[in-house]
Structures are given as C-alpha cells and as structure tokens.
Structure 1
Amino acid sequence: MAQKAQTNKAPVGYDDTPMIPGSEWRVHDGTRPQPKVVTPGTFSSQDKPGQPPSDAIVLFDGKDLSKWIGRNGEPQWQVENGYMEVNRTGNIETKEHFGDCQLHIEWAAPAEVKGDSQGRGNSGVFLMGKYEIQVLDGYDNLTYADGLTAAIYGQYPPLVNACRKPGEWQTYDIFFVAPHFKEEKLVSPAYVTVVHNGILVHHHQEIMGPTGHRSVASYNVPHGPKGPLMLQDHGDPVRYRNIWIRHLKGYDQE
C-alpha cells in the first residue's frame, strides 16, 4: 500500500519570543518577510567570463557599449572578442547612476610589458565618477604603494598585492557605501570593501574623499547620492569584460 504524503508541516518561527531591539520583529519571528530569491552567477575562467547573478544590471556583456557614454557622446573604445579596450579616446562612464552597490568587473593589463611604475597598464575604476580603485599592472612592478593595483588611489594601499601576470584576466569585486550629505554637510563618509582575484584587499575602508593625484582628499564639495561608474583612459590599452552591478537594497533605494 502506498504511503500517504505527509501534510503536517512544522510551524515556521515563533510568536512568543522577545522583540528585537530597534525592530518590529520578534526573535525567530515566523511572519518576518523572507529574503528575495536570487539565482547565483558562475565563476569566470581565463578563457570565459562567468554569468552574473539573476538580479544584476549587466553594464557590459562583451557585445556593445550601449550602456555607456564617452567624452563627446558615443564611446569610442574598441569592442572585440568579448572585451572592450582603452584606445586613447577618453574616459567612459555609465548612463545609469549608482550609489550603494556591489560591482563586479574584470580587466587585463597588456600582455606586452611596456614602461614601469605608473606607466604600465594604468587605468582606473571610479565609483560615482569620483572614488578610484586603481587599475595597474602591478606584477613585479615597483610603484608608490597608494598607487598600486587595487589601491584606493592616493589614500590606502591594498592589504596585499594580488596581481596576476600581464595579459591574464583579473577580477575586482567591490562593495561600496556612498557618502551621505545633509544640508551641505557630510553625515557619513564613503566606505569600500574590495576583493581582488578572490583576495580581500580592503575591508570596509573609510574613504577620505574624492581621490586625486598629488593631493589630499576631502569632502569639501557635497554631491548627490548617486553617480556614474567611470572607467579611465590613461593611455594604456587595458581591456575590460563582464561588468555587472547590483543596487544594495536597504541602503540605496531605487
């Protein structure tokens, strides 16, 4: 005789537990809203980029630059073989603006090594168009520490140098909390966590202000809660692929 399917399920949570301080929910509250289901992405290899998670905004999928603008309108960076390449036509930035976010971006310095220090595979990832995570060929390449690969430029060196060899694809996973201003005054600064090639290189690091060259950063010019993602044309043919971003709910409300 076939067994009947069990219909009695265990109760979900409790309704007689203490209230969590500062919350409208009890400890183990069975009525507390469930997190949104997101299908995870896949990892990249040197030969093939991975797939973004299901709730990501894909900024570059290797086909075109339709979500970007250039110095004089349409971006002129070269697109081929699933990547875009810097070609001395100026910085590019996203049409859409972002605040608190999770960003995934993959890049490769030129396989042919030319120059040294800051003149070797130089580019940059600018959150909100203002806060730079340095892109540089830092493999066996001596330069100033706060300008090394994955540095918060001009402020903090990475905890370690996690660079791959020139020509190999590298990954940045960046978790960014935007600064907040109220009535022209800074309420809270920007914070960033950066994972370079799977290695933590900045952990919830406070950013001193918009990054710059040969200058001390400060928040002396207030700005809005969102800004574009900008990629720097520093004159070196750096390549980018598989760029996606996620709004951080609870911080950055769309």
Structure 2
Amino acid sequence: MLRNILRLHPNLACPEETHFYRQASPFGSTEYVNFLKYNGTLIRHREMDKIGEDEFGRLLSTSSTRRELIVQYMGLFAARNKPQATRWFEKTPQHFYGLPLLANDFPGARFIHIVRDPISVASSLKTATARSQGRVIGASVLEACNYWNEAAGIIRTLKLALGERLFEIRYEDFCADPQGGSSRILEFLDEPFDRIDGLPVREKSYSADPVLTAEEVAQVRNQCREGAAYYHYIIEPAAATVLTTPVT
C-alpha cells in the first residue's frame, strides 16, 4: 500500500521487490547468485520491471557488491519505466535482516518503517500463500510471530544508529489519515507534497472475519507482548482459566 502511494509521486521510482539484501550469503557466493537468478518470484518481478534475464545476468556479472548491483538495477529500471524520476526507493520486507548493510552502503539513505498490529500480521501471513514443492501453504503462527518480533527488534536496536534517518508510522494510523501520513513521510524525504486524490488505501481488518483461532490469538498476544507494548498496541490479557473441583 505504502509503496504504491509513494510511486504516485513524480520524483520517486520503485521496482518490484528485489531481495538483494535479504540473503546472509556474501555477494558472489554460489548461494547468493543462485537465489537471485533462479527464484521464480524474482524472475517474475524482473519481468514486471521490464528487465530481461540476459540483462540481469550481465548486471550480476559486472557487479562486485550488492551496492553496485542495486544501483545498476535501479538505474536501468528508472530509465525504462520512469525516466522523469529523480530518486529511487526499494520495498522488500525481508530487507530488515540486511538493514545494517543497507545503512552502511547508502549513508545518505532514509528508511521508512511501517508497523502493524501483530495479530493482524499473523492473520495476514496465515492467509497469504506461498508455493512449496507443489503445495500452497501459509505461514504458521510461530513463524509469523517471530517474523514480527525479529523485524521490530532489529528496528528498535538500530534506532540509535539511524537516528533521524528513520521514520516510523503505524499502519492503522496511516489508514486513518492517509493524506496526513503521506504529507509527513514526504516531508521526511524532503519531497514536495500536494494532496493526492484516490489514494489506494483500504485498511484490512480481520475483526469481522477472524482468521486465527482463540488459541492462536493467545499465542500471538503472549509471544509479541513486549514489541506490541512498545508500539502502543493494546494486547488484552488472555482469558483466565478457572479450574473447579466437582462437589461430591
């Protein structure tokens, strides 16, 4: 949602998710190269970006670092898809794992963290599907909780290092006031803002159609309690269990 809104700005260009910084394997390793070249989702993303596989192969072979690869990729993408843009940005959720390296590679870059209620995140990831060995599967609640906790933990730790380079906003607050949220983000980016009509904002709520069972909700509340409190989400106490002994 946020990516699509920022894409509406005439100065900002953004491709599909690249995943260049999510892998722990060093650039140039077989694991890193094979992941980028042969991952079906990333091949589809490059097709959407109008970058051919032969072209990407040349970018990969002529780069010696992740920074060189992403700079070359973004330059080609912007020239082909939005030549009037003056800046590029990238949105890959798993890049929080590579955030320290991104911050080091781009000392002038700014970072936007949009955080969401962990119960909604777990619901979304449970319903989201991924194809694995011919099966369509969703994330487990344990996976979703750790995904949320690890992202929140990394961001909280790096706040001291990033300082004014980091802007945080809650998903729910943005959806409640998308014009105000967009204005604050673009001010943070030092980009001009005019009211944008028809913003693609529709808050997804699972309250009317719950995805998680009561036990799964309790698991999320328990496992994500610390981070949820940090971001001022209300985590209701789990229902008390009362054991009674039958009177004989």
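With relative contact order in percent (Cα under 8 Å, 6 or more apart) computed over the structures 1, 2, the top value is the one for 1, the highest of the group.
Taking FRET efficiency 1/(1 + (r/R0)^6) of positions 123 and 163 (r between Cβ atoms, R0 = 30 Å, to 0.05) as the criterion, the highest value among 1, 2 goes to 1.
Could you tell me which structure in 1, 2 was used to calculate Cα extents along the principal axes in Å as 82, 46, 35?
Working: 1: 74, 57, 37; 2: 82, 46, 35.
Derived from the structure labelled 2.
Kindly point out which one of 1, 2 the value 0 was derived from, the read-out being helix-only ellipticity at 222 nm (-39500 (n - 2.57) for each DSSP H run of 4 or more, over all residues; to 500). Only one of 1, 2 returns 0 for helix-only ellipticity at 222 nm (-39500 (n - 2.57) for each DSSP H run of 4 or more, over all residues; to 500), namely 1.
Calculated for structures 1, 2, mean projected area of the Cα convex hull in nm², for residues 115-186 alone is largest in 2.
Read the figures in this text as sums done on the coordinates, not as results from a lab. This is a predicted model, so every value here is computed, not measured. Cβ atoms are built from the backbone, for glycine too; each structure is taken alone.
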